[in-house]
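Heads up, there are several structures right after this.
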Structure P
């Protein structure tokens, strides 16, 4: 009753005041849930893995095994029974919900992600909390927007604002949170939602400042600028860190693809097996070196590396151990993100490389710090493909302006290398694996980009094909389908197109229908080129082939009506 009264009062506000009030609610709510999530992870990890590390090695091995097994099993059971969409980092799911579902994220995603993510990351699995925080905060904002009476088709602004506030709270980086949402989720730095995203991001950061303090995520000992040697080595470190990130992307998503295949094991047991594999790696590293970086976020060891307190070969060991552990946890369906692991990979790669060069070159502490930070920026930027976010997020996490020139160089190198190695970024490849093609989800931003879209974006890939010209077959096909034109493929060879009215006339007269020549293209043909084909095609229909020419297999078709419908949708998206 109270909620209903508040909703009615909210709806009576002027439109602009209503939008600002809603954004404030989203930002504060997202900030609070992000802080609660962070504290839950810290408490579970501190009273579990960290507490056990202060005792005997035997007690640590037994206790940590039980903690990882129990927390991953509970998390896997929650994901399996209540919400499979809460698995993984959550950022691809937010992007999909933003574009495909108009920003609607069910409430069950929020509570399952909170419990499952806190148990997974806090319990020691090698995953991050930042991606889950984005999904949590975005889902909460979407739910609050519905409670305020916003229709389902108008919740994109709420989802975007919540995502920005959540990431700002997770990293204590409000500027980077804005650019990430614009770059990765919306895909437009000039989005009309910028004002609401800015306000929500600031509010999310203020919540963290008020409850946890305004400290940076990583405090560096030496604020001095690096020497020219560090700048000379920056491209090398950036390239290696990017390749490490791309290797991680390939391994983890290959395992994820394999994990999606049917097997005799329940999904929750596979999640637990991934966590236990990571435990075995982390426990071995801890027994050998005393470092806990493989478990959970690994920020303790990363902070040591950033301040020059880690030997280069220990950094290299932690890098490969953490990478393999994260591949197992993420690839087998764990509930956690990749932000923290990729920052860890990059920081350790930079530390290891700078330590190696220090054997022959006179590197100072600021040089080591700079190269480690460049590795973080490059690895994250190469995996996520959001260069502006990569620069800003590391800068805001360290509060060191002297690092910015090297970060910019590292970001440029990382983008060049990653685009040569991988076609898509990590999140888009996850969507591709799930059958959600990015080019069909995210709308174009201008007429020019619209015209350069591939035919695959709007074509009909379930065409009704005439496989023979027998009278009874044609009558059955015409009765079952109301299309005006049908491709004719006989014995696997394309013959052309038949038209409904002409076919009906021919059947009445007792002779075969006339087959018209059909225009053909491939799924990669641009809309600019296919429109010319449609104008020239006598049948006002172009067939999509699996290979160039008429000798391939028909996999789809495109008509003028398909283009008109898509252009109307494009215009509607531009108005929102």
Structure Q
């Protein structure tokens, strides 16, 4: 399975199965004689493992000459000998699984961030990342102080149907207290076989006693298409959040449904999309270009990874105007789709430069139900460019990966002859600067004041006074929010305040501060006064995020997206561009 997500290794938990370095239990021993006995067995298995490894290298065409065999054999023997000596003589007992896992992770970390070891305990998490499927209740959770809180129940899934709401605090799962536990631990308790029941005890805003909820787990499938709908009578919109298994079919269905509603132009939103399946990227790209067209070419050290991937289904539409939205978090598979549309001049790319991940990972099975996700190839989009931004081989003097400088990027051309560049992500045809959050809004979000206010509002109101498209936070509701904040901490330190503090430290050290203290105190007082006005100064921005959080309590993730449309600068620019045909076509010319 080829996988090109920019996601790093799933959250790591220590394996407790005592599987040692040589696929045999090697526990701390009491004497060198005992160690030698265990070592003999381990060494025999080690040599068998080396032979299998080297034989595999020969079969796939790697340069396994005699000196390479010797180097590998020598270093594996050194590694095993070192383990034997430390295991035998170290002053305290060693957990073999944890000890070897540390070595494996450090070894793979020296390659790139995407080559990861996946122990048996993390297989389920990896499956969720690649397929979007798991057995559970269908809700996102987050940590808040000593407890785990429901952050977002998925619409139509078991948690939502059981009236479990965002903001509910989890107290117990199946009778076990979850106070002090992290989200990984609680997630494992909530997940389980489909059609099995889980009982949760929750504390809810506005309720005097804890509530008990019995939820029947289901096979949860997280959609790759987060939302699709019409923005106006002509403009369709598809938000693609990932390239999980089945993403292509979801996009195809969305396109067909939107066409039935009158869509003649499309905004295809892949902002924040970290990637996923290479096959799904090829299929989705092929929906907008002629059948048989090259989508991506992969090249690796091993001959079997040198492949051309062409569009293999009949396209859905090859002429409809398309604007693709990307940002700095759009990576790998989303870069293949946006890059393909750009290289064929099939649409206009709007937003910010993408992440720049041109590497392909393949999952290989190992012993004891473990796996390794290993980088096997680089990919090249139709113009011939590889958009990989970071060189993980040619590291600098501090052994850090090197980012390709702008001056070293090589020019390529699109079908129409427009100049595009490699080695730095997909650059938008129309750049739009991302909106910058004010300090006060960032703090209100980060300290969960907006989230908690929405939780309280939902406990007091059974419905929202307007649809997600029309709901706005009134001045009266904003005033209610300000009242709510009176006993809350939303202080923050600005960069200018940090600079003033540094100045004070240096001035005191140099014995000049007494001469400038009055000026310093005046500046700090003025800064404090200015910060006190931030809530009013950034009122429109705070209202925007308040509205999204409030809408999500009644209309969930889709409602949140729809609420955000009005002040989404990139989306506004995309719609303007689609309605200006002359400007749209001009951007596609050299």
Distance in nm of label points 7 Å out along Cα→Cβ at positions 373 and 397: greatest across P, Q for structure Q
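Suppose Cα extents along the principal axes in Å works out to 79, 69, 60; of P, Q, which structure was it derived from?
Values: P: 92, 63, 51; Q: 79, 69, 60.
Only one of P, Q returns 79, 69, 60 for Cα extents along the principal axes in Å, namely Q.
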Quick one: log10 I(q)/I(0) by the Debye sum over Cα atoms at q = 0.10, 0.14, 0.18, 0.19 Å⁻¹, for residues 357-524 alone came out at -0.63, -0.87, -1.11, -1.16 when computed from one of P, Q, so which one is it?
P
Looking at structures P, Q, which one was helix-only ellipticity at 222 nm (-39500 (n - 2.57) for each DSSP H run of 4 or more, over all residues; to 500) calculated from, given that it came out as -21000?
P
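Taking Rg/Rh (Cα atoms, Kirkwood Rh), for residues 205-244 alone from the coordinates of each of P, Q, which one would give 1.22?
P
Laboratory data are not the source of any read-out in this text; all were calculated from the coordinates shown. Bear in mind that the values here come from a model prediction, so they are computed numbers and not experimental data. Cβ atoms are built from the backbone, for glycine too; each structure is taken alone.
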